[in-house]
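A.B. asks: Pasting the structures in now, so scroll down.
Just so it is clear, none of the values below were taken in a lab; they were calculated from the coordinates. Owing to the predicted nature of the structure, the values given are computational and were not obtained by experimental measurement. Cβ atoms are built from the backbone, for glycine too; each structure is taken alone.
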Structure P
Amino acid sequence: MHVDMNAFFASVEQQSKPSLRDKPVAVIGAQQRTVITTSSYEARAYGVKVGMTVPEAKKLCPDIIFVAGNNKKYTDTCTRLVRLYGDYTPLVEVYSVDEAFLDITGSLCLFGKPEDIAMRIKRKILRGFGLTCSIGVGPNKLLAKLAGNMQKPDGFTTIHPGAVSEILEKMPVGELCGIGSRLEIRLEAMGIKTCGELGRFPVKELVNKFGVIGNKLHQMGLGIDESPVVPIEDTPDAKSVGHSMTLERNVSGGEEMERYLLQLSEMVGRRLRRGHYFGRTVALTLRYSNFQTFTKRCTVKEYINDGFDIYLVALDIVKMIRLKYTVRLLGVSVSNLVTNYRQIPLFKKDRDRISVLQAMDKINDRYGEFSITQARLLDRYSHKGVIAPAWRPTGIRNVNY
């Protein structure tokens, strides 16, 4: 079963502010240079889409109401929804902040048919949250998500095993989760427009063209997906931890850029320590004012999770870059991760630094991020980013910034 909350951010805002109900609403970032992260169905009727700028949306819908996003409100709602899903099955995979997969195979004997469970969930969400969702049921995750997208908003669709071939025969390949616009164009160049054509296409040619994913594409065309529903507690360890931000204004280097880098590095270090991670490879991502984006990496000898150590490595990377234009976005991430790394520090200053970090973490855990921080960050940028697709209700992927 796939549950997809309808126009999630906008719907949450409409429920928390009754004056917004039945009106065209768009949720945007908190900073000035922002785009639309989602829009209500009233706004979508005018053609307002995700990724549009504020002027573009205003031109299409003069009466649109812009609301600065509140990530904590959305993540808290998602966490409560996940608990609701858990009333029907322990096998709940959070796919994103507004989507989840549920394996209800073992729940049928308790709650009845899949459509009965779906209707129970829809009623509980509407009654408890004032929100609607679209639910799809199918023999696997690929088809359940496809079914969920067939009727929006507030829909319910089941794809029965015996109807898979008929449904996929003329279904555009772009409707399948995992086939984006670029891949769709490449498939179309090979004469593959529908799932039926993809399933019949010679596997060897797909492998020759796309490598290891060729076999996966073939299976997708046939409606085959053997991936299990992975509950939160079984989520694989993170491969990297990072943060990025669109800057308040373009910068050309100097102390202002260094302060942004320190802020990002401290955010990354904080999350690493919360998840008991250490890493050796620091990556710096820059986006110029012309939107050209690139990433540079540096691997150090020792495993680190102190934000200031991460900052020093990022600073070394910056010094090796000759900026061609002003910078509008910065990102810092750490990879090459290990967990519970233990190395006893030999020098007192290193032991003292660890004690200071532990004390700061306890204070920030209790009173909120950056309640105590370096003096240089007292006038830090009040950045509120979008919720990453990798966000999860618990663990290192639970980002509170």
Structure Q
Amino acid sequence: MGAALERARMLGRLSSLSPVARLLVGSQLLFNIGFYLVIPYLAGHLAGDLGLAGWVIGLVLGLRTFSQQGLFVVGGTLTDRFGPKPSILAGCAVRVAGFAVLAFASSLPGVLAGVVLVGVAGALFSPAVEASLARETQPDRRADVFSVFAVSGEIGAVTGPLLGVVLAGQFRAACLVGAALFTAIGMLHARFLPRTPGEHRAEPVLEGWREVLRNKTFLVFAAGYSAYLVSYNQLYLALPVELNRVAAGPRSLGLLFALASALIICCQLPVSAFGRRVLGRTGALIGGFVLIGLAFAVVAARPPGVSGAVAFVVLLVVGQMLAVPQAKELVPALAGERRLGTYFGVLATAGGVAVLVGSTASGALLEHGRVAWVLLALLPLAGACVLAALARSGAFSETPKGRK
């Protein structure tokens, strides 16, 4: 009852947001529906329809992720220079092109071109949406709004694959439906998203990158935050290994992913509000990282059956729900309310590089059983220590100027 009441209160506050902020939150739902309508079925299409080898499929999926995460900083820089609307519209157009290429690709080069376009599209519109949402929201409400933003995206991430089931075995049709949806999203933003000029359009393009690199506090923050991204990625790497160890079938993995989505949809708003109200912003941020560390420690203790995997998912997701909205709220403060596109882009790119390196290392570590989970538990705890040190130094106090 209390959780439902809290959700009602926070959704009521959402209704008081500006029309642009509501558009951005709603568009996250549509973005994820269109994306997850197609991408979860890509590997099956590559293997079954095109007959590609497993390592090639891994290369394709990795290239899609890297082409998005690695270019977030570029999308953020373009947002600061030209404003969010051109970046969002360009991202929608590139996503439409990517899905169209995938729909008709019958060979590896075409597939590679399609997945790169799909990834680049996300790199264009995601930093623009996050920066715009931060701009449209009062500083003391950003954590709440980013919580609703996360719920909206998660609903889309659940809805997309369910719609994809209707088109099961018809990958081309799914791609074309996804392309049509992104066309509609682009038209929606073209009509209702105001065109605001880039705040740094008169400055050299690389000046934003130099400003971020001079902001040592933010770089340390980004390094600490990357520990969360590497840890959360273990849902796709370490969790299947654990389920295989306890001889749980593939159905268990699907059920645990469903559990993670259900937790975010049902609990993100009350958990975020509880963290802010009871623990405070810094306490919720650091506490979230500690819970993520405990998630790995539980599996390292080798509880019976799938109980360790269930506890891992619950603790990891609750830790995420506590930490991420607070971290997103801190970015504008650490940036001094300047160049938000570039700062959000750098944060995502740093995380993408960390995930690339961390996934390679953890993939090798997981061959050593329990010791891997112990070492993985230390990573978010190290991130918590970094963030705690920044908090003690006063770095998280709001200031009108970017910290150096």
Structure R
Amino acid sequence: MNPARRRSILLGVTADTSLQLMAGLPARYAEGGWDVHVVADGGPRLETLVGVPHVIPHVVQMRRNPSVRADVTALVAWWKLLRRLRPDVVDVGTPKAGLLGSLAALIARTPVRVYTLRGLRYESATGAGRRVLVMLERIACASATHVIAVSETLRARAVDDGVVRASKVEVLGAGSSNGVDLDRFAPASQAAEAGDLGLRLGAPVVGFIGRIHADKGVDLLLDAAELLRSRGVDFQLLVVGGADDATGRELENSAAARHPDTILTGQMDDVAVALRAMDVLCLPTRREGFPNVVLEAAASGIPCVATNATGVPDAIVDGVTGSIVGSREAAALADALEPYLTDADLRGRAGAAARRRAESDFDRAQVQTRKVAHSGALADAARSRRSPRVSSPATRSAQDQGDQL
């Protein structure tokens, strides 16, 4: 083997939008001596990688929801790509890319197959649909040689549910998908941003950032907001994100009807702008893996109140950087939010603690460096196992005699 050969890795996610989960990571690998191939379902984020040294984007059409015909077609496309590229490592995440990429890599005999487990989609499903999703997660994990969970509570849940063996799954450092950019997300004055977003100055702002979807608990937030207003608490509600289905659009309409002063921004290219206008972030989610928006809020010096979904206890130190609500009752969420809306000193202390933790545990540069080093160690170990053993002179002599017989 040529010692100067660059190692190669293929990183894959399902949707183009999910590439934000590994922003800057392909370039970090390239700087570390890797040739990097990035796979997604096509779109503007993938296109930005064109021309990045040692980074090559590839489009594989995938559907987020199960479709036998489309999934088989995508699996064949994955397999053909892997047979052509023959990377040292495949690292795939998000449910569909995780399933198809891991399975295709197994068929193509890729030596190191990593499934990055970012969440468990079945957590909010029921009945036959849940059983199918559990089965697909098991296949993805079984096809991989290594599974990396983005949080310790996600790792524990996957093991408890029988999705993966405890010995096969690990968490790198304190977890998270990609850490947080501490320069982009930093404490700042909220006055200018509040005015630009149409918020009135003086009233604390409760913010939500995410898909407008039942899984994210927007309905629970609206109920809690109604309770807070009935208690005479003065605040404003800022909702950032787009609706991607009929349920989400209904929630948007409900927010506008029930709380006319709510600011609905839709999808924003730069959520750092919205965070700078907030006093407290609320994430009433039903399922997560590791909530990246909580890290972004923490780096911005903003405390977070969230429900106790998988991954949330890894992102929030309860009572220090924010609060975790054990109940999915609107009253419990309102009770947790109220102190942050009425006590500026509490907000300040919790926000400062959140920023310190983001700096110590989740600095993106450190998280990515750890990830690249881990991939390198896996590739080296696999290469060592594949290398032929060097035989001793006595053994070679015996072999030579045997060849002459």
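A.B. asks: For mean count of other Cβ atoms within 10 Å over residues 68-75, which of the structures P, Q, R scores highest? Each step should come with its number before you reach the end.
C.D. replies: On the way: P: 16.9; Q: 23.1; R: 14.2.
Top value of mean count of other Cβ atoms within 10 Å over residues 68-75 goes to structure Q.
A.B. asks: Further question on the same structure: Supply the structure label, taken from P, Q, R, corresponding to P(r) over Cα pairs in 10 Å bins from 0, in percent with the calculated value 5, 21, 29, 23, 13, 5, 2, 1, 1, 0.
C.D. replies: Values: P: 4, 18, 25, 27, 19, 6, 1, 0; Q: 5, 22, 33, 28, 11, 1, 0; R: 5, 21, 29, 23, 13, 5, 2, 1, 1, 0.
Considering all the candidates, the number was obtained from R.
A.B. asks: Consider the structures P, Q, R: one of them gives 18.0 for mean count of other Cβ atoms within 10 Å over residues 108-115 as calculated from the coordinates. Say which.
C.D. replies: Q
A.B. asks: Can you spot which of P, Q, R the value -11500 was calculated from, given it is helix-only ellipticity at 222 nm (-39500 (n - 2.57) for each DSSP H run of 4 or more, over all residues; to 500)?
C.D. replies: Here the read-out was taken from P.
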